[in-house]
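Structures given as structure tokens follow.
Coordinate-derived values only; no laboratory data. The structure displayed is predicted, hence computed values, not measured ones. Cβ atoms are built from the backbone, for glycine too; each structure is taken alone.
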Structure P
Amino acid sequence: MKSKIQKIAPNLWFDTQAEEAAKFYTSVFDDSGIDRMTRYGKDARGGFREGDVMTVEFRLEGRQFVALNGGPHFRFNEAVSFIVHCENQEELDYYWDKLSEGGDEKAQVCGWLKDRFGVSWQIIPAALSEMVGDPDPERAQRVMNALLQTKTKIDIDTLMKAYEG
């Protein structure tokens, strides 16, 4: 019996931390878990040995991801990031605190962060896109100006005050 497959799923290339990252991410998000791991066989290459973890298939908030241990050839950068939409400051603080722990503090700006594995995340209020896309250009610009002054984690009250003028 086949289960429905998610048509598009992110594949994250790690040096050797795929299992550690998947375990960490699944501890942070609800409706999450590790579904399957594959291991390198006896013909392992690239510095891997037989039995080393090759891939980890996991879910975050019901969405499928794959983590690959592929070696040091590629690194994450801000060109790709994951957005976490938060309903309130408490939720925003939770995800910021969990995902930024052990990450690159110099990469924390305007609600963006890099976690300890180098993956970029945007921890933002769910209403942010509505605020910056408001038909009133002055409102939208005030919110954007407030956002651009944010040095690390977003404060929702500050954005709301800017939005309301």
Structure Q
Amino acid sequence: MRITAAQRAENENRIRAAMDRLLRDEIPPGGKCNVKTLAQEAGVDRTAFYGTRPYGHLRAEFEGRLQALQQAGETPDPREAQIARLKAENTKLKERLAKAEQANTDLADFREQALARLAAQHEEIVRLRETSAAGNRIARLPAPRTTDHAPRTTVIGTCS
């Protein structure tokens, strides 16, 4: 069924109004900032936006304006902004996890080296004690005496 020029102009006005709403972040629940939602909001069949169909130029205009907003750092679709934010956060968390795993690996290696050193030192102490006990030529020094009183001091003075 053919539409009249007046109907086409009315449809284009509705499409442009819907386009402006979508690009101002006025996205309906369950919708996105895309051609499908644009067609639903304008009450026009989505296929009319593709190829040489009557509203193909409006689809190109919509996608151009959307791309310009995205290049300017604005995201008209809050879900798209949330997805981008979550992807960035996910990347940061993966980096933190990789660093934490590396730190755990480094600490496990350090622990293993420390235990090996302690075991080697313990074996050396045991060997030295056995050598000491076998030779019995080492004389032990007596423990130092402790005194409970303060040391005496003498004052030498001059006579006048």
Structure R
Amino acid sequence: MRRFGIGIVALVFVLDQALKLWLVFGLHLGETGPYELTPFMTIVLAWNRGISYGLFQQEGNFGPWLLVLLSVVAAIWLSRWMWRATDRLTVASLALIVGGALGNGVDRAVYGAVVDFVHLHYGSFSWYIFNIADAAIVVGVLGLLYESFRPDASKSARA
């Protein structure tokens, strides 16, 4: 199970970072975008200096490093939980969260902000802009929530 979890962490992290690097430096999304893929999804460059949904926007030098530290601490704590877990869903869910936290943490350390690029919208309704790391974190949290409500989940979904 440990190799399974580490593989998911690595896959999420590499896919997230590779796509961000390609969009920012290969495609030059900031200069050439946005790109409308569908009537409800646009690829656009956004620098998120806060956390999910743009909350707690950080300016200056201290705030982003505090969020980097928070990402590292969360990744370590969740990795330890993942290392001890025996259920496949628990391991996969935690690995998705860890991979996403590391991907966004690297962005904050390198750029001072997270690179977001997928914008979902419909008509005048606009949902937030996110990236692969964000999606992995959401799916991981949903997996843990699902598992916590399973009758036999009380053993494997504990931190």
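Of note:
- Between structures P, Q, R, the greatest calculated value of relative contact order in percent (Cα under 8 Å, 6 or more apart) is seen in R.
- Each of P, Q, R could give percent of Cα pairs over 23 Å apart, but the derived value 42 comes from R.
- Origin of the value -19000, where helix-only ellipticity at 222 nm (-39500 (n - 2.57) for each DSSP H run of 4 or more, over all residues; to 500) was derived from one of P, Q, R: R
- Origin of the value 5.6, where distance in nm of label points 7 Å out along Cα→Cβ at positions 101 and 141 was derived from one of P, Q, R: Q
- Of the structures P, Q, R, the one that 1.04 was derived from, the read-out being Cα Rg over 2.2 N^0.38 Å, for residues 85-124 alone: P
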